[in-house]
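Some structures to go through are shown next.
Every read-out reported here was derived from the displayed coordinates using simple, explicitly stated rules and does not represent laboratory data. As the structure is a computational prediction, the values presented were derived from the model and not from experiment. Cβ atoms are built from the backbone, for glycine too; each structure is taken alone.
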Structure 1
Amino acid sequence: MLKGTGIDIVEMEKFTKIKNDNDFIRQILTFDEISNLTSKNMCEGQVAIIFAIKEAVLKALGWGLTFGSYWHDIEVSDEGQIKLTGVLKEQAEKMQVSRIHSSHSFSKNYVTAFVLLEG
């Protein structure tokens with residue numbers, strides 16, 4: 001059963017400018033995500049994809065910025081698998097979410113991410 005959907009689109013240009021902003025990177029990405037990116041010579045495309053997926057997850061859970069930012073409660077693996085922790089995991093459990101599916105696409109100028117919550 002469908003429990004929620006979320007979609008996000010971001011401009012690559014913004015991530016070209018902020019990929020070396022360590023404060024932003026540490027705010028948005030988990031330690032493991034940073035480690036994975038660093039081992040691959042972090043590029044703005046990878047950061048933009050993770051950011052867009054996390055935004056789509058927040059939207060699918062109905063957890064907008066009005067509730068605060070919980071970036072570290074969402075972890076995106078290299079394969080696009082999503083792991084929730086903390087308050088967002090609790091929200092997913094309340095919604096009876098059993099699986100999270102994600103997909104993304106990108107071009108020279110944009111990254112789009114789509115998330116589907118299944119229960």
Structure 2
Amino acid sequence: MAKVLASLSAAPGLPLGSVEHGLEMKVLLTPQGQIDPAAYFADPTPWRARRFRPNRTDWRGEVVLVDEGNIEAGWALRGEQDMDDPVWTLEARICRPGDYLTIRRPDGEELVFRIVAVEQDA
């Protein structure tokens with residue numbers, strides 16, 4: 001598993017971003033740095049995600065395929081509190097430091113994060 005750590009680059013109300021707002025995901029990556037759908041199907045362990053902000057309780061959830069029956073499907077974040085909550089779309093082409101990822105709320109609002117670290121679990 002790789003731990004991908006990203007800080008907020010731009011969002012409504014924070015157009016310049018904030019290093020205090022971040023996203024952390026544990027995912028399996030291809031050698032090219034893409035989230036690996038084949039590994040997702042092969043590994044039954046949930047791929048955890050955490051969003052943190054100052055003075056707020058961390059949001060916790062998991063990275064999921066939007067359509068688990070389709071290897072070409074997109075990625076999303078689903079909260080662990082209520083499985084009926086809407087998912088947030090995740091766009092992450094390459095997960096390497098300096099690259100960007102975007103999460104989109106169900107209402108269409110986007111939060112853009114810049115990847116600051118990718119660490120492989122030992």
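Okay, here's what the table says:
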item: Structure from which 15.6 was derived, mean count of other Cβ atoms within 10 Å over residues 88-95, options 1, 2; result: 1
item: Structure from which -11500 was derived, helix-only ellipticity at 222 nm (-39500 (n - 2.57) for each DSSP H run of 4 or more, over all residues; to 500), options 1, 2; result: 1
item: Computed 1.4 for distance in nm of label points 7 Å out along Cα→Cβ at positions 64 and 80 - originating structure among 1, 2; result: 2
item: Comparison of 1, 2 by distance in nm of label points 7 Å out along Cα→Cβ at positions 24 and 96 - largest value held by; result: 1
item: Which of 1, 2 leads on relative contact order in percent (Cα under 8 Å, 6 or more apart), largest value; result: 1
